[in-house]
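In the part that follows, the structures are each spelled out as C-alpha cells.
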Structure 1
Amino acid sequence: MRGAEQEFIEKMGMASEEDGFPRIAGRLFGLLILHEGPFSLDELAETLQVSKASVSTNARLLEQAGIAERTGQPGDRRDYYRMSPDAPERIFANVRNRMEQMRELMEDTAEQLPEDQTVGRERVERMGHFYAFMLSEIEHTIERWKMQASDVDNAERTA
C-alpha cells in the first residue's frame with residue numbers, strides 16, 4: 001500500500017476506536033472503502049498485517065453492521081468480503097436504531113421514576129426530547145442523502 005492509503009486505513013482504525021469499535025474493524029472498513037474486492041480473509045489479514053482470526057472477527061462485526069458483505073467464489077469454499085453497496089444507508093439505519101433505543105429507554109425511565117425524584121425525572125425527560133428531536137432530524141437527513149446519492153449516481157452513469 002502507498003503512504004496515503006496506509007495513512008487513511010490507520011486513521012479509520014483510530015476513528016473506529018473513538019466510536020467504541022475495535023481498531024481492526026475500522027482499518028478493515030478503510031481498506032474496503034479504498035479497494036474493490038472481494039477479498040479472502042487471508043488477503044485481508046496479509047494486507048492489514050494482522051491475524052486471520054482478528055480479520056474474521058472484525059469482518060463479521062462489519063457484516064452485522066451492514067457495512068461489509070460476505071460473498072463466495074465459484075469453486076472456492078472460502079468466504080470473501082467486500083464493502084456493502086448500501087453501507088452509508090446502513091450506517092444511518094444503525095444510528096437511527098440506536099437513537100430509538102435510547103429514546104425508548106428515556107421514555108420508559110421517566111414513567112417509572114418516583115414523583116419526588118424531580119432532578120432525575122427532568123433530566124431523563126430532557127434526554128428523551130433530545131433523542132426524539134435527533135430521530136426526526138436523522139429522517140430528514142436520510143432523505144436528503146438519498147436524493148444527493150441518487151443525483152451523484154445518475155451523474156456518474158451519464159459521464
Structure 2
Amino acid sequence: MARKEITPENAYLRLATLCARCEHAEGDLRKKLRDWGIGTRDADAIISRLKQERYLDNERFARAYCRDKLRFNGWGRVKIAYMLKGKGVEQEYIDNALSEIDEEQYTSILNEALEAKARTLNDKNPQQARASLLRFAASRGFEPALFFPAVSRLISCRDEN
C-alpha cells in the first residue's frame with residue numbers, strides 16, 4: 001500500500017508540534033523531512049521557518065541534550081560531544097553546552113558510576129579490575145585525565161580492604 005504524500009505545509013505542522021513537545025536537532029528534522037519525501041528547497045524553507053518561529057534552536061538543543069545525557073545516562077563530555085556532532089550541531093554550540101557542566105557534579109557522576117561498576121567486579125584481580133574500570137569510564141565518554149586518577153584511587157582503596 002502506497003503511503004500518502006505529505007505536503008510541505010503538513011510537514012511543517014508535524015515538525016512544529018514535535019518541536020513544541022521537546023528539543024530536536026536540525027539534522028534529525030532534516031532526516032525526517034527526507035524520509036517524508038520533502039525536497040531540499042522545501043526542507044530548507046521549513047527549517048528556516050521553524051528557526052524563525054523559535055521552534056528549532058540548535059544551541060538550546062545542545063544544552064538540553066548535554067544536561068539530560070549527563071544526568072540520566074551518566075555520559076561524559078567526550079561521548080556527549082561526539083553524539084551532538086553526529087546530529088549536525090555546530091561545534092560552537094557543543095562547546096558552550098559542555099562549558100555549562102558543573103565540574104563538581106561531573107566528577108561526582110564519574111565516581112558514582114565507577115564505584116557501582118567496581119561492586120560488580122568483586123572476584124577480579126586488581127589488574128583485571130583496573131582494566132575493566134578504565135574501559136568502562138572510556139566507554140561512558142569521560143576524559144582519561146579524569147578517570148585514570150579516579151580508577152587508581154578506587155583500586156588502591158579496594159586493595160586496602
In terms of relative contact order in percent (Cα under 8 Å, 6 or more apart), which of structures 1, 2 is highest? 2
For 17.7, 63 (Rg and Dmax of the Cα atoms in Å, for residues 59-114 alone, calculated) the corresponding structure among 1, 2: 1
Among the shown structures 1, 2, from which was the value -22500 of helix-only ellipticity at 222 nm (-39500 (n - 2.57) for each DSSP H run of 4 or more, over all residues; to 500) calculated? 2
Among 1, 2, structure where Rg and Dmax of the Cα atoms in Å as derived comes to 20.2, 67: 1
Taking distance in nm of label points 7 Å out along Cα→Cβ at positions 51 and 147 for each of 1, 2, which is largest? 1
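Throughout, read-outs are computed from the coordinates displayed, never taken from laboratory work. Source: prediction; values computed, not measured. Cβ atoms are built from the backbone, for glycine too; each structure is taken alone.
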